[in-house]
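See the structures that follow.
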Structure P
């Protein structure tokens, strides 16, 4: 069996008792980065064997993991933070398990997009999760497709691209479009800036160096009346 186990996005206490029990009971834990995961596992005295499983080796490692599960092993898949397969490795392995008739159980747990939208004050009844935009090829096309999106949009972004991304959002959605940027969610220096896109761009331009993981929430556009 394959277990998809969400791990804390910052605060190590944000993990369920069920997740801890699964990580202790399985035969193997597949980690996006074993060094990063060791901090969490050591904190909870979990000594289950680990193996690396990430974007660069998933095609080579997946058949090995499938073989182990067919032989009777239970495996847990974890990413560095949050829920596996949500902008993290997991989809390829889950699909392979389904094709091999191996049971997959996904545990509920931490993910950055939900606290980002719920604390932003922007509409959360309908939203679209866009994850990371393409870095180069296809980026402008994707933004063009979202120009008339009426639902709240959620994006992940890295610190070194945040200013450029906010500039592009301002050009596509307009400087007055309400938005929020959540940084370092659940960590010691967590903060959320809520302002129109034009103001957010100026706020981050004024910072010498942006640190931490970022979630951008952008209110959807108003549908034109016909």
Structure Q
């Protein structure tokens, strides 16, 4: 049975989540936010005061955690029954997630959990290695990016709107550092699949990006 899969990969802050959820909703497909899986694991590890670089310990936590995704208008993520959505966007969570995501054994444990999201009528999978590692057989792939400066501006705006103090220069530096770490890691580095559609959203309105992705499916 052929279950269609659309993968949307790209660096942090490129708008993958917003675009992916909108496309999944329009198509009526299932949705996988792989970043939330790693961020959820980071929260579980931080809650247990685990050493983020202790591969065996983090892998054990990954095996034991129970995750639920509720994809309404907004993504709701539950870890062992607790709504952790508000913690997912924290800078500390993102930083911890990028560390645990570099551990090979941890990635192996979470790989099958991600593959299990492939169900009828189809799946939109959003992440950094969806089209290269998790679903290399996917017939529709997108690599969505934007300049580090533009992604930092978007993140800065989000934080200010939430009433959180933010420093644009610091956010830009952190994004550049995260990009470097994601591209240089030995296991599943951030890279564009050779058969993916490349979209730079730096100067594109959101609706135009969504339409371009939908056109790929059509």
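Where a number appears in this text, it was derived from the coordinates with a stated rule and is not lab data. Quick caveat: nothing in here was measured; it's all calculated off a predicted structure. Cβ atoms are built from the backbone, for glycine too; each structure is taken alone.
If we compute mean count of other Cβ atoms within 10 Å over residues 93-100 for structures P, Q, which one ends up with the highest value?
Ranking P, Q on mean count of other Cβ atoms within 10 Å over residues 93-100, first place is Q.
For distance in nm of label points 7 Å out along Cα→Cβ at positions 69 and 181, find whichever of P, Q sits highest and give me its label.
Max of distance in nm of label points 7 Å out along Cα→Cβ at positions 69 and 181: P.
Out of P, Q, which one gives -0.73, -0.83, -1.01, -1.16 for log10 I(q)/I(0) by the Debye sum over Cα atoms at q = 0.12, 0.13, 0.15, 0.17 Å⁻¹ as computed from the coordinates?
P
Of the structures labelled P, Q, which one yields 2.1 when distance in nm of label points 7 Å out along Cα→Cβ at positions 45 and 189 is computed from its coordinates?
Q
Work out the source of 1.8 here, i.e. which of P, Q gives that when distance in nm of label points 7 Å out along Cα→Cβ at positions 37 and 61 is computed.
Among P, Q, the structure yielding 1.8 for distance in nm of label points 7 Å out along Cα→Cβ at positions 37 and 61 is Q.
When distance in nm of label points 7 Å out along Cα→Cβ at positions 77 and 101 is compared over structures P, Q, which one is greatest?
Looking at the calculated values, the largest one is P.
Work out the source of 1.6 here, i.e. which of P, Q gives that when distance in nm of label points 7 Å out along Cα→Cβ at positions 117 and 165 is computed.
P
The value -9500 for helix-only ellipticity at 222 nm (-39500 (n - 2.57) for each DSSP H run of 4 or more, over all residues; to 500) was derived from one model only; which of P, Q is it?
P
Can you rank P, Q by FRET efficiency 1/(1 + (r/R0)^6) of positions 5 and 141 (r between Cβ atoms, R0 = 41 Å, to 0.05) and just name the one with the largest value?
Q
Ranked on relative contact order in percent (Cα under 8 Å, 6 or more apart), which label among P, Q comes first with the largest value?
Structure Q gives the largest value of relative contact order in percent (Cα under 8 Å, 6 or more apart) among P, Q.
P, Q: which one has distance in nm of label points 7 Å out along Cα→Cβ at positions 21 and 133, as calculated, at 4.4?
P
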